[in-house]
Structure formats: structure tokens, C-alpha cells
Structure P
């Protein structure tokens, strides 16, 4: 903790010193200023530099330069954010941010600690959360609890994806490209007025296909390939003063021939049973002799199909703005994987070496939000209030087989999960400007979740002769409620220096344990809600005549009844309330326009975490673990974009981009038995662009130094391997 606060103090001093620095940059032309970024982090338009929330905001240009094409790529630019695919599917993410995490997102019973929104519609399922980011207007990643304005499961943050909305401006764009592992991709987008100054329309489409980067020796084919398609249509009515309406329809499909990029391994030495003698992923020895060879006879398969429809209506009612957001999201998701990665017996035959799971699910989500927003007291008081309703209906079937040795397997009767969630909330928040510089904010949200589970599961695993196993019903009807307050103060020290401090509470409801194998007790155990009290102070500075933006946040999160996934029986995992913990940290984001055409950035995150108390029955307690999973002591991201002067008779220019990211080692599981050893990654691109941006040709690469490394260890027999070096060559044209 001392190290963290010393680092925070050093970051604060460095930021303040930069604000008073005198250099050649400060004397430069005022035209070389960073563009202002407008965000809606507090449900109204504000400048990024006067928003009292830690926000990373990304424009379409930044997304392109940094090669952020999926939600998973956001961890390469957002301080302290960990995103990676789960075991079940490449289109489903596990998430870690400021101590909140979720690692089993392939189940309909799992809910994220970080809320995902697309066009202000909450996405309740982590299945499909690894969004293909096409035709995006802006992405905002809010760090820290957003319990008052966003509510549901925004326990430690929220990711907001804002897609492009048609209006008076017209556009038409196409692109196509090829890449490593037989990748080919194409996209198209157009938008404009269908009825002049009244009704806008837009359509966008994206397709990408890529072969796998791992060879399955048992099946004699490459696996972990992926095929994705996304279609989106929008109608935007804005032809009547005081009334706007946007209808959005989206269809996405994702098919892959390997949802889990798991490589079978043994360990250099004895696999630990205590955190004190934990192993590192660099100690893992691939059973096939290569990190890119799998041995499973299970033919991997996965799919996620999602349809989303939303209607967003805004109307002026006197001095009050009324907004209605109605939405439906339907998700079909399935997977087949071998958790062990397979094994080759001495005789040369192949087989799984543990749990083989197949799952199919269907989820229908309905939501309705009503907002009322306005100003009062001669414009000094800005307020927003509203009501929110969310309903989710889930059905999932899981088929499991436990393979425990040559010729010894235990097929398990199908487990069914039929669950429903009804969530109700009311919220209010207001900001009062005491004067031109000082403002106070207060907010409160009440949430009530009612959940139902009607499931069936096999009653036991027959390791010895006995009665024939049977399916037994499991029925639960829990409900959870919480108040989520927020208070804050912000102060404009001058026109370029903004400071804020907040205290807020986050809440994530309890739920059911679907990751059970022939264990009605595990399946029927309901875990309790988790909460967080978050204390944050921030400083946002614009310096060097608008050429440098420096945003610093310092936080403390006190986590109570923390929910974490633990192994509790043969093949069974359960989310338990493992105890109370504290996470202290600081995050610094720097952006500098160093010269005409040259932009630099650097982001730094430091975190320290400790348990305040533990459930004595938890894995964390019995193994002697000291750290939360998916929490890195520090991470760094830095890079540049440089655009050359015009050449080729002033018809073209080059745009060069490069970035470096490093995340310190972290633990994959709450038991702290395996530490994930990370590496530094270099990405880069060079683009030939026309003078008027009408055409471009871009060569881009990720992991340019071809680092070979494991990312996470869901079990002691197999580890997920990261993608090696990849490249793409893309041509684009704007009409």
C-alpha cells in the first residue's frame, strides 16, 4: 500500500510540474491543439476535461490507429482493464477492472462486474461481449462504480459503445483486406438523409474470416479459427423541433472451430497446492512440445448469434427533456470444448484428460428506461431522474463427460438451466453549481432484482457401484435489493485545470451456480450480492497551450462479500462470497501533440490489493492466497501516430502508428496457484492515405516481435495461448 501511495504522489507531482513547465512546446502555434472530446459519461454531453469521472474516450481515428477492432483490444489502451476470451467462447470475455472480475461468462447464470452498453442499451450477457467494433462514433470506458446513473452490474465500471447515427451529413465507405492465417475481411457503410432535414438512414456491414493458429494433432487440422459477421441499420427522425427518434436493428453472428485456445501442459516441478509455492505460466511445459499444438480428440465448435432492436426517443416537454429507451436483445450461444486440451497416451492414442463440456443456450432480454432531465435555479442546478426495468429469460442445456483415464469415462445426464431475472430501479442525480468554479453532486439509485431458477441436474457421480444416477430438480426464488448513493465535489482551479472527488457505492446482485457437474448442492447454492464503497480523487489538466492533456485518478475500493469462482468438487466450480478486500490504485493518461502531425500517448496504472477478511472455507483462505485474480500491480501503454507532409505532387501522405503495452504478472484464479507471466507487446501500422482521405492502403501488425506466451490458466492441465504475430493489409475508399 505504501508503494502505491508513493507512486500516486509521484504521479500527482509530475502532473502539476508539467502544468507549469516552460518549454519550446509552450511557445508553439496555438493551432496545434488537441481536439476537444465530448462524452456522455454522466448521461449528458460534457467535455472530457470537465467530467468528474475517470473516462477513457476513443474516437474512430484512435480506434483505427491503435488497431482496436474488437472489445478485447480495449485492454491495450485502457489503464487497469483486463479483457480476454473465456474458456467457452472467443466471442465471450472475462473481465477485470479495479478488483471486480468475472471469469465464467459462458454460462447464463454469470453476470459481469463491468457493464457493457451499446447505444445506451445494457447488454446483460457476456456471450457476445467481444464485439466487432465496426462503424463506431465513440467508445467510452468508465472506471469505478457507476451505480447511480448506470445501475445494473456496473460494479467497477462500464464500457459504452456509441455507433454512428445518420443525419444531415452523408457518408459512404468500403474496405477490404487480407491477413495472416488466411484472413480476409470486408466492410461497408453508408448514411445520409432519406427525407431532407427530417429522416436519416444508415446501413453498415462487416465480415471477417480467419483460420486458426493452433494445430490439433489428434484431429490433424488447425483450430481456433473464427468467422464473424455484423449488420446494422438505423433510422433517425429529427425533422420536428424538440423531437428525435432513432430505431436501430443489429444482427451479429460468430462461428469458430475452437472456442477455447487451450494447450495441454505439464509443469516443471510439482504442481502446487498452496499459494506459497505457486507456479508461473512460464514454468508450463507443453505436452506436445509446442505452445501451438493441441492433443484433444474433441472437435471444438462454438457460435454466438445475436439480434438487437432498440428505439430511442427524446422529446422536449417544456424545460424538461424526456427520453425513452426501449430494447430487445436475443442471444443464441453454444460451445464444445475439452478443458484439458487433450493428452497422448504412451501407446500413441489421444483422449481428453478431464472435463469435456457442450452447451447450448438461448437468452431473451427486454429493457425499458425512462429519463427526465433538466436545469433549474437559473441554470445552476442540472438534474436527471428516471426509472428502469430489465427482464431476462434464459435457457441452457449442458452436456458433460468426465474422462478420467484410458477407457474410463463418466457421461453425465444433461443439466438444464431455466432462469429468469426481473430488475427494477429508480434513480436521481443532481449537480449544483455554487459558483462558476465549484459544484456539488449527489445521487441515489434503488435496485431490486428478483431471480428464478428451475433446473435439473444429475444427483451424483458414480465412482463406485450403486444406484443409477437420476436427474433431480433444483428450484430457487431469491431476491436482492440495494441502495447505491454517490456524492461528489468538483472545482475548476482555472480554465485548464479541473479537480474532483467522489464517494460512491456499487452493487452486483447474487445469483446461481451453473458451473456444476452432477452436484445438486453446488447448483442449488445461491451466492449473496457483492458491494463496493469507492473513494476517488481526480485531476484533469490541459497544458502547453492545449497541446498536452494529463488526466490523473487516485482511488480506493473497499470490496465487501466479494464474489469469486472456486473449484469445489470434481469438475464443479462455484461462485462464493470469499470475504472482504481493498484495492488501492492510481491511473494516469497523457496525450501530447508534440509537433504538427505527431501525437504521443502514455497510460499508466498501478494497483495494490489486500484481503481484509476471508471466508475460512474459501480457496483463498485454504491456499493462503494474498491477491485477487485479474489484478495487475501495474500496466503501461504508450505509443505514437505520425502523419508526414504531403508528397507525390501533394496527393498523398503516410500515417505511421506504433504502440507498446505491458501488463505485470497476475493470478488467473482466486487460489493464486498459477501466476500468469506477461510479456511486452508491440503493434504497428503504416498507411498510405490520399490528401483528401478518400482512399487508404494500410499494412498493420500485432505482436510484431512474435512473443509466445500463455494468458490464463483455467485448470492445472491446460493453459490458454495468445495469438502469435499477425498482419493485415487493408484498402479503403470513401465516396
Structure Q
């Protein structure tokens, strides 16, 4: 291990490591810039192949409906439309036909019964640029509509308008990277009290992010990995947060070793040898937990798992190779103004975390029971969480034009006009299926079937907004009705059906993946700690912490942010991130507690472990919480909700669960914490181990031996 640790930080090896990363980053930058070319941002692309709405997309391709989204163009004048207004609307409809990617003849214009609004439906084809192409077409339509408007209101809504506004919202991804970087730098400045040192972890994390994006591009291009804009912004905050956490642990240990070793190369080699196993175990646990998302049927979730696991592993690689090389190249001056000189005394350990341990040790059983009850009360809010999906207009935190346009449309036209359900059936049963669909209460009208090559397609206009609960209920009723007539050959799709199938797939994924994650993480902890009781208790604390975070988040979403609800995949993603990252910090704490217990018994081990790891783990938690909180800079409800829930959960886990609940449980359980391992069998294990000749006491990551 000593020789391996010296590889990236030797006198020659440091330059080799830097050169290798420099060579790697050149193609990585080029490939990372092409990640958007392989993104699948359509809801239908996220669904499993056996979803009914997916089948409709495939069967409707021959009718020109699969690769086009409807843009609903709404004009309004509160005092009533004039003949000049109607003439402009008709002229605009003709002009829209000349815009790139607009297909077919516009439907309308259709004037509202009150004479105050008019709408035209234009279909926009998706080209190789996907959403970007639709966004450009919508922008071109807006320029046409807003020209010579003379007080006439103009808005583009419907699926194409929503896609365009989503692109603008996700266009803040570059800003997210900047904000995340600023958050990391500010926290590292406070932690290190050095103006230069934070730049090295930041540069390393940036290199890890670019390299991760390049690898993900190759996987999406050649291995069928599904990625989207959501994957991109989650990857950004996860890589910056997790990689910086690993940097904190390594740098903390390196600073201490610089006081013990005159040669900085030897100091870094020892720091890697001491902190490396804990960092690797932590990253491996997170990566394995994320990889379990591949069990999902929802392609967006299935693709997110390996993409984020790539980010974690590349971040780990960068922090144990590139960062050590940079630190050694820069020498001790990088810690200015407080340089850790050889032979100098380090800062006294303990402080606030020693006092917390002392307070908890007085009555540990009362402390853990009380803490668990408080967390349980916080978790009660989870019953109010509405994670049944968001309508298209509820997905934004602001009021882009698609939201305003839909509000205007709903005041003057049927809520479902312009975005119908799509029904595909065999031509022989088309009229019977049409009759059955017409009899569904939530269907306002059905088009005449279009027949081609033995297949028939018809459109059903919804009475309710496509993303509403009522529309979901109508889709279910429509499926039941057409299945009775046309059997499995009759299928109901469209945007409302896609939303319903997405909700069903997300619910199934949560039921399957959450138990598997718990079992796998338990097995990892059991192998790492060589015990059964400790992993069970740690898993219980993390699940309780997750429930508390989700419960508080539900209350905040409802009563503070006034969000309409949450995406169906929100609970699962929050669970995976909080459980993986929560166990991450528990690994750092409990591995140190176990090492101390080998020498001094469980009670002293628990208190010493808390005192020794408190500062660096708290700093790591602040970094990770800060990076996820930066997601709120995107004007998207999903980003704001996931960012808040994970940030709050990480802080709760770092400050309360790890320091108070886990410590109190360890003190109360005593040697039973390590059942049935060697520590449990030793009774007072420190008496039989501490005096053993040649026993080397190994400190945890980032902390010196005592």
C-alpha cells in the first residue's frame, strides 16, 4: 500500500500524473461539449419499451405524428378581437409554414366563443438537435407573432412551447456550474483559511466533471445510455460536492503529515495511505448505490444511475491522483498564511465536538430515544407529500410564456384543445374503437380515423388540461374502453398518457429499488465493519434521517414555496442520494470509532471518533449541501425540490444524526455494537489489544495518531 500511495506524488511521479491528466483533458473537453447531441429530452424516450404510450409512438410514426410536437399559438385582446387582429392571425399562420421544422398545415385559426381570443395549432418536427431545434422554431414563431402586434397578446404554449421554455430553463446549466464553484470556494476558504488552497480542489473537481461528461457521452453514443438535461445538472452538483468531500479528507490528513515529515512527498504518500481506504470505501458505496438505479424501468432514472456513478468514480480518481500531484508540486506555501511547517504543533483537536460527545455520554439512551422521536415527528410530514407528477406549467418556478399562454387558453378554450390523446388500433375495428372513445366522459370529441397499411389513428380532445389528475383519470378510462373493443391492438398514447405511464413506472421503480439499496448498503457495511448490529443501527439512522428530510421538505414545498407537488421520481432519487451520502459520512465516523475501540473500548472509541472526525465531516457536509442547494438557481420545480431535500437531509445527517444519534446509540449499545465480530467477543477488547506487541494504531482519514 505504501508503494501504491507514493505513485501519484513521487518526485517524478507527480509530473507524470499531471502530464497524464493534461493529455486526458484535451479530448475530454471536446467530447464533453458534445454531450447535448446525445441527450433524450422527450418524456416518451424516458419510458420503458413496454409502456403503452411508447407503443403508440412507434405505431404512429407512419402518420407523421411521432416526431412532431404541437405548438398552441394563442392570441388575445381583453376588449375583443378586431378584424385587423384576425387578418394578422391568418397571415401569421401562413408565415409559420415557412419556418424550419414546421410540418403540415396549421390547424385554425379558431376563434373563441367570447370573441376575445384565437388559437392556431402548429406542429413542429424534432430534428437531430431535439429540443434545441424545437426551441429555435418557437423563437422564430414568436418573432413573427410579436411583429406589428399593436396590443394583441401573443403566447406559444402546448408541448412545443413547454419544450422551448424548458430549454431556456436548462440553459442556466452554465450558471449552475459557476454558482456551484463559488459555493465550493467560499466554504473551502472558511475551512482552510487560505486564499490559494481552495483553487486546487476546485480545478481538480472541474477536470473530473469534464472527464465524466466525456465518458458519459461515449456511453450514450455507443452503449445506449439514456441521458438528458436533468442528468447534466445533477452530475454537476454531485461531482463538485462528492469530489470536494474527498479532497477535504485528503488535505486534512496531508496537512497533519507535513508536520511529521520534512519531505512533502513522504507526507503525501503517508496521507494517501492513511486516508485512501476510507475515501475509496466511501466512493465505492455511493457508486454501487447509484448503479442500482439501473434496475429502474424508467429510462431517465436508469440512465441517471450509471452516469452519476461515473461522476463519483472519476471524481475519486482525480482526487487521489491529480490533487496529490498538484499539492506536492505547489509545496507548503499553498497553505499560506498558515503553513504547516515540519515539527510544528497542530491545532488542538476536540472543541465543540468533544463537548457534544461529553453531553451525549451523560445519558445516551435518553438522548437517542429523544432524537429518534423528534426525527420521527419530522418524518410525519411525508404523508402530505404529493409526488404524483407535475403538470407542464407547474414545472417552472416562474411564469414563462407557456404558463401565461396556457392560462389564457384555458379561459377561452377547452383545457385539452391542441394536445389530444392519440389512439392507435387495427383498421378493421377503427369505427368501433372511435365510438368507444367518444363515450368516455372526459373526452370532448374524437377525430375521424386516419387509415394506412391496416392501422388507424384517431385523436381524442380532452376536456381537462393534459397534465391534470382529471386527464390522467380520463386516459385510464379511455384505455379500458378501447381495450374492450380492440384488445391489445388498441392503444392510447399522447402526452397525457406519457405522464400517466411515467408515474406508474416511477412508482414501480421505488417499490423495487429502495429495498435493494438498503440490502446492498447493509452488506457493504457488514463487510467493512465485520459486524451485524452496527450496520443495522446505521441503516436505521439513515432511513430515519431520510424520512425526516422528506417530511420537512413536504411541508416546505407546500406551505413556503407553494409548489403544486413533486415529480413521481422525486422520492426515489432523494432516497438514493441521502442514503448513499448519509452512509458515506457514517463510514468516516464509525471506521474511526472501530479503530479507537480496538485500543480503548467502545465508549472511549465513540467519543474519540466523534471528536477526531467532527470538523472535517461537518465541512464536507456543508460543501455537499451547498452544491445541492445551488440547484435552486435553475427555474425548475424539480431542481429546487431535489436540491432543497438533499441539502437539508445532508445537513441533518451531518449535524444531528451522525454526531448525536449515532454516538448515543454506540455508547448505549457498547460492545454489542460489534456483534458478532472480534470486538464483541473480546469483552473489554482494549485490554487484550492495546498491549499487543507491534500493534500499530491507524488513525482515520484526515486525522493524526495520538
Structure R
């Protein structure tokens, strides 16, 4: 053996496997050094060549808070694409930029916060209530769609190398977490087993079992009395025992302190820290783990239990290649120039285009001609840069507002007039008694001179977001009303009364109850928080350079009176799967500039045995005159279930592109697990009986039929045999 190799500690020997190296490294650590590694800002241990490491990084829709990076549409907008392949591409681009930043920063000695490779993303909580300010970070209200998007995002972040992780993805907030923000540090989410396993857990399971997520973040709240970051049910029984999770668990920031203070489940900081550790939380975002040494001294936790978490954390760092030569880790070669490069900017534009949802187009007002004489662009979101970003964002190298995009798109001879019209939310008198309608006059003047008016309304991250991060929310980050805030609707009505063609563009991260607009405004486009290229994407749709095909990933209700109280975590009455009232705009809804016709829906069999899958095929043809995407949706209904089940459930999605007169045969396979129900005890049962399959470009509900003028196709099959209990 080479003499130089004899002097190399085993943990530095790259010929050994990671398990051996981690085991050896931990043996070299003192108890104090071990504890120093269990906080998000882990200390350096210079004697062993271990640099400091900050575990906290964010990338829900682009590398966040670390300088210039590509800013993609906020997650709710990406979900509206109904395109998991696109979301995978976005996550690959994000992880490329994250890797490039990490290596460049560390080469220059910068190992600070938001510079690491462990990303606390994606947010896969179910957007069960439109009031929740952080719903914008999610993939919407449906467990199936959320799971598909979450798995794609995790795989894109973590890469597919057989040895190394590209980055670490961290699905959050585990589990049963979706507001209210103002109560999150003390709230106890009461949920029955049926809702737990039917709605709140599926996406987490899929990102762990299929996506192989190497980290999970616990939530602030309690679930059924157990603090989520110290829950034996969530962290041990379900996550590790049932799902086989092998990675590490990190607390949300300050969540372990909450166990002791607002939740009052522990009697001391030491007990709270020990409780979290003993039940499976490995990494603390907060300060309370400094009490671990005292907890050990008091016998609340053992050093051996600490070792388990230390090993899990170092295993992650070894898998990221942090202790190996750069030439052995393929991801170290990603150049810094990839950040916000032209390819990624184009991907941001493509993603924003695919996220656009056309809600109304009466009389085919859209697309507008690029050669109109004069266009008025009016509204508080027309020229706002912040509206492009949403929360947890990076800094783009260029902001393309809606006004910018329109000016770039129209002909050189078209005059574009702009007026803010009103503030986003203000209704009070301003400085020196200025009236809140002071901007109306300019807006009216612009509209009177225009051939068409584009109104840019909505909300902003200043009105919805995380507790403590939102300046103007009266709900602690959540929304207390779903109407257009401030004087926006009054301005909209005023401009509409002038008799000009009006296009309404709404920019927002959560549903709006735009009932008056739906009744009166001829064209409405949902644009979300569309990212750095948002203005170009909006203009592409408005002027016909892109045919919109996005679908709503969340139900737009007509009124808050139509849904249960915010603090009620029962799913009854919530989301398209259980909602009893008619919606304003349904989940899965969106229009196109062309027409798609469905035909020849067929199954491979009308009768199957319990435990068998079924194949579904349908023909889809573009019978219009322009090319476009169609989002083909498959819903399944258990007609003869022995317990209450969802009205119907999304069980398949394919986004396809068809030219004029082009026809494709689309195929879905419904797995036995997708036919199974969850009973009141939380058991997963596949029962014999009749099932109905619906396939079309929308839900099979009457509201979607009214809005689109189309019906979906349907057929039935029968499952025969005895009841089969399945793995959840």
C-alpha cells in the first residue's frame, strides 16, 4: 500500500463507501462537536477539515435570495401548466444554477445562508382554503396533481447520478399544514384518518417513495395534538416505518421552540429539543438545539441517539460530494455562467406561457390585433416588477412587466397609453387629503382615446404570503376577503362603462372572487405571479403569438360563504373533490383559441378482477384553425363505494400539442391503487363494484360544461372479486 494512503483517515478515503466514511468521521467527533452539527448553521471543525455549512436554502421557483437567478413563475403558476415534464425541466435548470452558485461562492470563501445545496423546496401542502397566503407556493388543491408536480420537481433537483446527489430537495411542510398563518405556532390541526390518508399525505408519500426526496421539513403546527416536528406518528411510524424514508428531517424555523412555548407540550427548552430528536427530527432551524447538551446531562436523550442524526446529516453532505475531490463529482463542472442564461430565460418564458389560463373570451375578443391604433394599459399591476416574482424569489437580470411586454409586442405605429388608475389596495385619503380616486381621471382619459383597454388588476405578495413577511395583509399573511382589493373593481366598472373592448389580466397567487368581471368583462386572463418573463408571456397570449392552454389548479369560489371556516381541516365542502356549492371557475378549467374534439373513448375491458389495472384510450382532434396545446384530463368516480368518497378524482393528465386538423390517440393506465378508497380507519381498500371514467379537457361538472360549452366523454367498468386491502 502507498505510504501516503496509510496516513489518510478512512472518512477521506474516496474508495470506501459513504456509510463507512460517515461512521468513521462521527467517531472522531466530541459530543460538543456533534451537537454543533445539528443546527442549520453548522460550525466548522477545522481539525478534521470540515468547513462550516449553512443548510438553509430556498428554490420554490428559482434559486432564491442569493443574487441574480432565473425567476420562473410562482409554483401555483407552474401547476397551472398541468405539465410535469415542464416542471422537471425547470427543476433541472434551478439545480444547475444552485450548483454553479455553490461552487463559485465556496471557492471565494462564502458559505453563508442561501448559498448551500440543501433546498427547502418544494411546498407540497394541499391548497385547501383560498385564504391561505402561502397557497401561492403550492401546486394547488389536488393530491394527484400535487404529487406529480412534486415528484418531477424533486427528481429535477436531486439528479439521477448513481452515487452523488445534485442537490437535496426538501418537500414541506410535513404535514396537514395550510394556515391560518397567524395561528401556525400554536395551532392544532385536527384531522380524521380518512382525510389524512386521502388528501394530506399522498403527495408526501410520492415524493419520498417515488421521488426519493432526501429531506423532509416538519411543519409548525400540531397534528392531532402532536407537534409535527416531534411527532412519533408522522416522523417515525408513517415517514420511516411505513414509507422507508432514509434521509433527514429538518424543522421549520423556530418550530422546536414552539413545542415548549406556544404549544406548551414540553416543560422546558431541553425537553422540547429532546422530544424532537427522539421522535425523528435531525436538524434544527432555530436556536433551541443548544440545549441538547443539557438535555443529555439530564438524561432526556443519549449520545447514541444524537449520533443517529449526526450520521444522517453527514451522509447527505457526503452524497452531495462535499468531501470528495471536485474532479470526482460531476456537478462541480457546471459553469457559473449558467445563472440566468439565455436558455433558462427562454425556459422561464415557455413556463409562463404554459401557466396562462384563459378564463373568458366572449365574442372571441382575443387575440387582439398588434396593429390597433391605440391601446390603453391600466391598473396597479401593469408596471409592477414585484408582481412578477411572488414570494421566495431570486433577482432576475431583467424584469419584463405586462406594460413592457405589450409595448414590445405591438406594431411601431400603435400608441400605448398607460395609467396606474388606482393603488393596489388603498381606499383612504392620501397626503393633504388627496382622494383615493385621484388616478381615475388619467385612466379614463387613456381609455377614451383607446381602441381597446387592457386592465391589469389582482393582488400581490404584499397582500398574501408568509406570516411576518407580508406588509399589508390584515390576516397575518392570509386573506380575509377574496374580492379585488381597494378601488380596483370600482375602477374596472368605470372603464367598462365607457363602452370600449376590455381585457382583464389578473395577477395573483390565489383565487379571486371576480364575480362582476365574469358577468361583464368580455375577456379575462389569469396570469398568476408569472416570473421574470411574465410580461412577454401575457403579451404573447393577448396578441395571439401563443395559444393559451393552462388550467386552474385550484377552485375559484364565488364567496367565502361557500366554504367551511378556515380553521376546519375536514375536507367536506372543500376543493372540487368535496365542494357542494357551484364554483365561479372550477379546478381544471381553462379555454383555448382553438377547439378540440374528443371521440372514441374505449377501455381494454368492461370487467376486470380486483387487483388488475385498466387501459383507457381516447382520440383527440384539433378541429380549429390554429395550433395549440390541450390538457387531457382523466377523472375517476367510484359509483358504489361503501363510504363517502370524493365526487370524482383526477387520475391522469397529459398535455399535448396538436396542429389544425391533427388527431392523436391518448392512452392512460389506471392502476389498482387509483381505484382504491380510504375508509374511516385510514385503511386503503379496493372494493368490487362499478366505476365511471371521464375524459376531456375539463372536469365533468356542470359549471365547466356551462363555461366551455362542452361535455366530457364517459364510460364505465366493473371490478369483480372480494375486497382487497392494499398498501397505502
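Observations, loosely collected:
- Entry that produces -20500 once helix-only ellipticity at 222 nm (-39500 (n - 2.57) for each DSSP H run of 4 or more, over all residues; to 500) is calculated, selected from P, Q, R: Q
- Volume of the Cα convex hull per residue in Å³, for residues 539-650 alone derived as 146 - corresponding label from P, Q, R: P
- Computed over structures P, Q, R, distance in nm of label points 7 Å out along Cα→Cβ at positions 163 and 379 reaches its largest value in R.
- Parent structure of the calculated result 29.9, given that mean count of other Cβ atoms within 10 Å over residues 75-82 is the read-out and P, Q, R the choices: R
- For distance in nm of label points 7 Å out along Cα→Cβ at positions 35 and 515, the highest value in the series P, Q, R is held by structure R.
We did not get these values from a lab; they are worked out from the coordinates using the rules stated. All values reported here derive from a predicted model rather than from experimental measurement. Cβ atoms are built from the backbone, for glycine too; each structure is taken alone.
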